[in-house]
1. Given 18.2, 55 as the derived value for Rg and Dmax of the Cα atoms in Å, for residues 256-407 alone, which of the supplied structures 1, 2, 3 does it correspond to?
2. Check the numbers for distance in nm of label points 7 Å out along Cα→Cβ at positions 144 and 384 across 1, 2, 3 and tell me which is largest.
Structure 1
Amino acid sequence: MKIALGQINTTVGDFAGNSAKVIDYSRRAREAGAALILFPELAICGYPPRDLVEKPAFVSRNWETAERIARETNGIAVVVGLVTPARADTGKSVMNSAALLREGRVAFVQSKRLLPTYDVFDELRNFAPAEKQQLFPFCSREVALTICEDAWNDKHFWNRRLYGIDPVEDLMRAGGKFLLNISASPFYVGKQQLRRDMLQTLARNYNVPVIMVNQVGGNDSLIFDGSSVAITPDGRVAAQAYSFEEDLVFFDCETFEGDLHEQTDGVEASAYEALVLGTRDYVHKCGFRRVIVGLSGGIDSALTATIAADALGPENVIGVSMPGPYSSRGSIDDARSLATNLGVRFELIRITETYDSFIKSLKPVFAGREEDVTEENLQSRIRGAIVMALSNKLGALVLATSNKSELGVGYTTLYGDMVGGLAVISDVPKTMVYRLSQWVNSRRPVIPKSTLEKPPSAELRPDQKDTDSLPPYEVLDTILEDYVEDYKTAEQISRERGYDFNLVRSVIRMVEKSEYKRQQAAPGLKISEKAFGVGRRFPIAARHEV
């Protein structure tokens, strides 16, 4: 028996587009001699559908699409994710399910038992869990079919389990000879290896082949890396799909051999490819073709523009330099050089005259008050207004350029540099911005050397440096990682890192005070275990000791 892994990029609600991919990949797999093809979790309706599943028309269209796929994929069995109606007494309208399509009909349905509610997941809000699962026969074998999280509770792998039941264990005890898993497992740096290690543990523990197909592509803030695999009972990876692109690979269940396609490896490479994919899909799935990036001459906008050019093609990127009264000649030159190196359109719009006009208009109201951050932020907000005007006129999406370090401590301006439809690097700490930029230049030197070497500065006042307001980024980023991702206290961080306690506490206070800013930020692409956004839900109006 040859099994195909249909690693496809789906769009939420695009029943026509998603089903066309399922039918096309099924046809190709059948022609290659496969008896069965697997597609990702909720591939028919797209993942995550969120509250769309509360619409009866959405659920009905999803089921009708599954029936149509079944009719059009004769000659091969198809396992594909979809939503199915839940019992009325569950309090939910639907379940997260997988259907086996065979001989022109829906022959078998299995629903997900473990519904995650941590980090970016909120599946208990939308789905009812299955009470039990069962095996299905295929080619004289009893097959265990699971859905994503169902495979993530193995007592042999996890030190702390999140659920009291283990669907895989139950299915294996019932006589399962193959373990299939259809997934929409989001990416973060290190997730590919973790997922593979976990699946290898399952294969060895139960002495069965484990075959996992994962969604690929970006949907809102989430990026899915694909990296689908088939693993032999001894834990060997026998088949694997590409990372960060659609793919079709095959695994022979008799010989335990399959297609081995290269997967993206390394922190910088995988993070960069994820950001490119997430940017491309967000822009295109939201109906845009072109983007606008404000080019300050600094490292953040340089990396954002580089990602955009790789994601969308340089012809679809507009770089806008908006020098103000404190912008250096070098920053303007760096912005222009970057645009030339990338091959993107470059526009220069000076804001000094506009800024002076604002100051003149506000002078009577500001009388008797010293200049402060108000005047600095005014420059940033003028730039925000300009890029949004260009967005309206040219029909291009603005990409915000703030990084995770700045967003963490609020070193960014509401309605200024936070303006945009997508915050591409909002989950990239400043130190990693430099690492990614150096990695980019190791392939093709596009980011000017001076951009990489000069001290970071917002250039909103004379001789300004980021370190005037913040600790060095090497220090700041470790504090943010400890506090935001690992929930350590100021005392723990100070003791373990050897940092001054008052410094650590001041950074934490900045984090807490800036929650209102983060909740008004553009959606950002998630590449870490704990990103600001949907996976980190904190109150704005709160008071607690730090």
Structure 2
Amino acid sequence: MEFDFATLNEAVAAAAPDREALVFRDRRLTHGQLAERSRRLANYLLSRGVKVERERSELAGHESGQDHLALYLYNGNEYVEGMLGAWKSRMASLNVNYRYVEDELLYLFDNSRAKALLYHSEFAPRVAAVRDRLPNLEILIQVADSSGNELLPGAIEYEAALAGASAGTPDVEPSPDDLYILYTGGTTGMPKGVLWRSGDIFVAAMGGRRADRTEFDSVDQIAEQVVNAPSMKAVIGPPLMHGAAQWTGFIMMHAGMTICFPSIPEKLDGPDFLSTIQREKAFTASIVGDAFARPILDAIAEGNYDLSSLKMIGSGGAPLSTANKKALLDAVPGVTVLDAIGSSETGVQASNPSTKGSEISTGNFTPGPGACVISAELDRKLAPGDDEMGWFAQEGRVPLGYFHDAEKTAKTFPMIDGVRYSVPGDRARLRADGGIEVLGRDSVTINSGGEKIFAEEVEHALKQHPAVYDTVVAGRPSDRWGQEVVAVVRLREGATATPEDLLAEAGKHLARFKLPKAFVFRDEIERSPSGKPDYRWAKEQVS
């Protein structure tokens, strides 16, 4: 049996209508209230004429027959309601990077063919600047905030839209074929819209497996899980425009648990993040690699927080270095740090749990269902013990393709021996014990003197030096080497370190040919709101 998100949400709400589903600032919504508010949004969208033009069976993998709702929001209940409301009207929601400037927004709204836009008032001036060039954009729904920006002409205020709409079940029949759309971050190229069937992404990343990794067989099984679930809360640190944050949130909600957002959604604020954990007595919290870990560790050192409820810290979306894993385990007694890996094109693929006193590593993962390594030539699946570098891949439940891009779809989702795989571009080795060593994204690999050097492994080595707060590595042209490795480094406040000091530390962890040939020191390292390094920015710094 397969599932759609509208049916899942209503089943959870029916099983635990009075249990808290979402906490943000002074708003606390139960599963029943969240379901009702999302039905109201769905009915408003339907009243505005949204519809399904063509069903999945009539379409190629890179095509969509549904209308699309773009979510241009900070974290909060409106983001979750927007996703649910879209699904309940049979629209497909999609994520918008709230740091985008006018040209980037124009590209994304045009590329996604968004018919409706749900946005915070803070972003109204940017929306106003591009809307006349977007003939497909017909519906504007504006969420009030503290910006003081007025309602755009033709837009409706969010709460007014809900208040004027029916709370009844929308008059559509959602399907597991309905789309889940996730736009990639665009840190190495233009963003691409990854198209998933709801039935597939639910299993791949959003709670569709039991603890034993088998798939659910019925809605009743899911409802039973909700009824029997312990009272647990998760603090979601990353922005919901990042896939890992969506996945963590919906895993919790599909289990009938509670998601909590820090009060400051515009950025990671360490004290606010920790205060939310303390106030809500959260069992788990989600972060994105070192970009989140470092400010959180600083806040722990400077403050006095009761984190005794916290038993799990989940990290995904960007590397979490060994040094920061150890620091988190030292700072929060009894916690497990779960480093997970996946991508917009694969879902959650593998994990690496660490506890105090255990062997701690970065880049070594235990694969989940369907995770595998494909040969460098893309002609076979590797077996344990095959001593070669290949591609980190996923089989089974994988996306349909990239929105209106047949060429990239064929390249990223190849057929090998009759099986369709997702191969988004990470290099990996399959160890003899079945574990997977993930080396890094091939698109940011540096070819120096004929040797492939992965930016992430150099970054990881440099972060072992106690003076390094953050770093990102890029290649630049070299007459001698073709390309040479250059590190952009942010030192800790008050700390000092020379290039020689950093090379000495990195040399303990890397072969000599991988060491940076030069260093550039900066007061800040540019990253996306989700914590991913901006390699285009890094190349500009080293050129």
Structure 3
Amino acid sequence: MSAEPALRISHLSLGLRGGDRRLLMDDLSLEVGEAETVCLVGESGSGKSLTALATMGLLPSAVDVRGGAISVAGDSVLDASRKRIRDMRASRMGMIFQEPMTALNPVVTIGAQIDEVLRIHTSKSARQRKGDVLEVLESVNMPDPRGAYDAYPHQLSGGQRQRAMIAMALVLKPRLLIADEPTTALDVTTQRQILSLIRDLQTRFRMGVLFITHDMGVVADIADRVVVLRHGKTVEQGEVMQILRTPAADYTRELLQAVPSLVPRAATTEDAAGPALKVSGLCKTYGASGLFSKRQKVVAAADVDFEVRPGRTLGIVGESGSGKSTVARCVMRLLKPDAGKVVVGDVDIADQPESALRDVRRRVQLVFQDPYRSLNPRLPVGESVTEGLTNYGMARQEALERARDLMQRVGLPGDSLGRYPHEFSGGQRQRIAIARALSLSPSVIVADEAVSALDVVIQKQVLDLLRDLQREMGIALLFITHDLRVAAQVCDDILVMKSGRVVEFGAPADVLQSPAHAYTRELIEAAPGRNWDFARFAPVQAAGALSDARG
């Protein structure tokens, strides 16, 4: 075993350049040993990603190192020249980014992007490099390494793109792997595969892993030690069992208790009123064709039936490609179903012409997964909230007054309408998106992965807000998610989809505690931290082991 740890950070302090003397990172110290996984946890803005960027020598120009030291396998990062830092990247340390689609070059094949690392850092021939690339693609369990070599990022699934990122980070067998929220946007089955892959590769190559996450469920599955950050300061750190069983800091307890449990909440009382939304026999098939391939048909939804009553929540769960978002788009009539009915109130909108949908559209509103992309960055948020109101004939001054009221109802100052989306945090932007959805007084809200990109504390706040508004306004909520833990806490009924078909339906207590279908059981098995009761700081069962991902 090497005398030097894979990573050592000593008393690191970071701040903004210029007159602002506030510290973004204040006196951080941590170590990652050989073949050890250290999880860096905390909510957005805690300094997790800044730590990763500082270690990789990728700090933005506006951020200044105020003090401290960083060494990777004994080599100083902060004292190294630019050339030395470039040499250390990939050879000594590699990084997996949160969103591979933005980290990978969309116009360069996967093989060429991994080959570039070898071309820059080694003197191997093109033939040798190709062999190494295919070997590393095989080592990360890429389904078709040769096909992936010649593929562009958009031709791979989300999980396959993340495997390509891991292959690129590991092609030179670095001592340290930094994983910055690498599974946040993935469904639970793919997430479990990626976590298991990182653990297997770590064992094989004896790498140290600095794993950045806000999900304490993931921490319970993979961590050896944990460092908790808040506002750039270390709250506490220790062995994973110590942190999970006896957290010393109030903030750590708050993080743990915000993790949604697979134990379902009490269901909402059944509403005697008729359904706000009723879907029956819904079918949607996509046709795909290419220059060199035969036309293929993909069944995205087949005979889907459900209804949602006022004040109740139906969750649609399943992995990527299961048909969840297709059903949501058909309900919104952003897609026209091939067959079936979508009845909102007493109007079937499934086969209505576009010109006839104006009046009914205000009754079904959508909350997107990423509020930053769904809000126009060039417009003040007040314009986004009032747009629907003015489009339906409300006077601008009246629309502004309603927008102020809505902002206050979602927990934001009414006088913030003149600010732009980038001036708000992620959780605040999602509150603005909810205010916009409420502006037209809808009877149905479709929330499509509305909290999957948020850290657990903010996620809990947004879910509590949605539940309170739903009770107050009697809204029917169609909640699309890949996370069964979230579904357990917000849904009155759960519908499980696989390959466009409904495989299970029922109350959360039945679906989650006595699943009838093997696929539902597979989803439950993949839920991170499923064997841990975070609210009580104890395993679900006294003798229960942690998830299989820990081995």
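Just so it is clear, none of the values below were taken in a lab; they were calculated from the coordinates. Model, not experiment: these values are computed from the prediction. Cβ atoms are built from the backbone, for glycine too; each structure is taken alone.
1. Numbers: 1: 19.0, 80; 2: 18.2, 55; 3: 19.0, 56.
Only one of 1, 2, 3 returns 18.2, 55 for Rg and Dmax of the Cα atoms in Å, for residues 256-407 alone, namely 2.
2. Largest one: structure 2.
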